[in-house]
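What follows draws every value from the coordinates through simple rules; no lab data is involved. Note that this is a predicted model, so its numbers are computed, not measured. Cβ atoms are built from the backbone, for glycine too; each structure is taken alone.
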Structure I
Amino acid sequence: MAAAKQKILFDTDIGDDIDDAWALATCIRHPELELVGVTTVWRDTELRAAQARLLLELADAADVEVAAGTRDALDRINPIARNRQADVLSAEDDERLRKGRTDAIRFLAEKAREHEGLTLIPVGPETNMARFILEFPEDFARIGRLVIMGGHTMVDREKAEYNAGADPRATKVVFGCGKPITMIGLDVTLQCRMRSSELETIRAKDTPLSRAIVRMTELWQEAHRRGDDDAPRMPVVHDPLAVLVAADPTLVRCEAEHIEIDERGRCVKTPGRPNVAVAVDVDADRVRQRLVELIG
């Protein structure tokens, strides 16, 4: 008998960096994972939800529900801006796919009640996760674990990682939640940059999903091009690594640490009982190979 698939819920700020789209495609296609829902976070979450719904439709997974979530940080209001990758949506798709749930925090609670031991994979700022913990503590208690893309423990890197530093109070709430946490941070993700030949392999699959992923990647590349002679930038697949590790922990080596979050969202190792498994090494070649196999 085949092993039961691991049930996951994916929380994303899809549309800014390209790796969220690659990660959602990985959630959809991974044979050992069952995607039970998607929530969006940060700024125009309804637009982000439309982008996620488009990819789900193209992958014949439109039955997976998407709920738009928190636009702002716990302590401040965010400006709203349209992300460049949203150009993958036609005007009709934009209008049609924005329609749906906008109560991501309640949605998270419902999914926790439906699926005991659910794995949460947040790959954006931690605001949705923190609100879930604070507003629905009994339902959050049903969660199995979190596999987080965020943070780093590199002593030579002063600045906080983007997701962890975007809403430091939310990050602190999440890291103090008491649930098992695997931290997929910059310590390992910066070693996982895709190659142009690998993108071309995905392009050659020529499926509705692969075409959308390639188009979103091109839009992201155009947004980051510095000049006509600048070679196209290739994605660092931060977020897909978290998804892959949720299914296959052997892709990384982790060390148990006690991590505190400071006022800037930086991860600080401190004495105490370990609360986080921090990924410190990665099999980058196997990661890239697995993504090429899955996405399409």
Structure II
Amino acid sequence: MSNLSVNHLLGIKYLNLNDLKLIFETSDHFKEVINRKIKKVPSLRDVTIANLFFENSTRTKISFELAQKRLSADVVNFSSNGSSVSKGETLIDTVNNILSMKVDMVVIRHPSPGASVFLSKNVDSCIINAGDGTHEHPTQALLDAYSLSERIGDLNGRKILIVGDILHSRVALSNIFTYQKLGAKVTVCGPKSLIPKHIESLGVTVETNFIKALNQCDAVNMLRIQNERMSETYFPSTREYVQQFGLNQQILDSLNKEIIIMHPGPINRGVEITSEVADSDQAIILDQVENGVAIRMAVMYLLASKLY
């Protein structure tokens, strides 16, 4: 079996095209596993994994934990609420205390960008980034690209649109890196105040006209407005945002072609996307959720093979 070129999953920017292909091929195998009657394999039976979530999470946390249990790993769940972190304990001390209990792998979500990279340099364990601030969310981008390629095939030359709060989104950055490595062309769209100033330097196109951008894409990833990361107002009102950048069935019907609709969740129905669109046949949102388990199984399996 081929090996990943990395010992941690810190961000998509550290992966190469062969890594992506290997993760997707391995995910194919695990997707078969989770769709059969007995959904468990003993692949990580002797591996202990700690889930360290310093931010609220539903889908990602459940998806990782389910993936770990499907692989027969021993799982330890940690939440910063009510822990020694609230007493002033540092991140390294927290992790080292957990690792001293003989933990092989750490899945971490943290509000600070670069937290997973920092950990990988300071603790002796395999680190998987489950989202670090506004930086990256690699497994989300992997499952997005995997789900999209299932629907439309090879992404090389395809045009992918990312709409919404690009400035505060870790999903957007990981999506850009992933789609570009797979040969796709990426356009971002949203209020000018939510588009990072120098994002063109990443090789993406910026389009402020939502309808024009939709007409030029094969698939669109609708991001939510991340109010929890905003310390100021970036646009006049939610109503105005919906009028300019909200996706509804009327807009879809007016386009000159059928496009694939994606959303990383959680969905603010009626804001970035209406219920009618989210639940339509063009949307692959539930496919993304299902594929998240297979992708995370693949990532942990491939990284665990490098532990020994």
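Which of I, II yields 3.2 for distance in nm of label points 7 Å out along Cα→Cβ at positions 22 and 166, as computed? Source structure: II.
Among the shown structures I, II, from which was the value 0.94 of Rg/Rh (Cα atoms, Kirkwood Rh) calculated? Among I, II, the structure yielding 0.94 for Rg/Rh (Cα atoms, Kirkwood Rh) is I.
Calculated for structures I, II, FRET efficiency 1/(1 + (r/R0)^6) of positions 102 and 214 (r between Cβ atoms, R0 = 25 Å, to 0.05) is largest in I.
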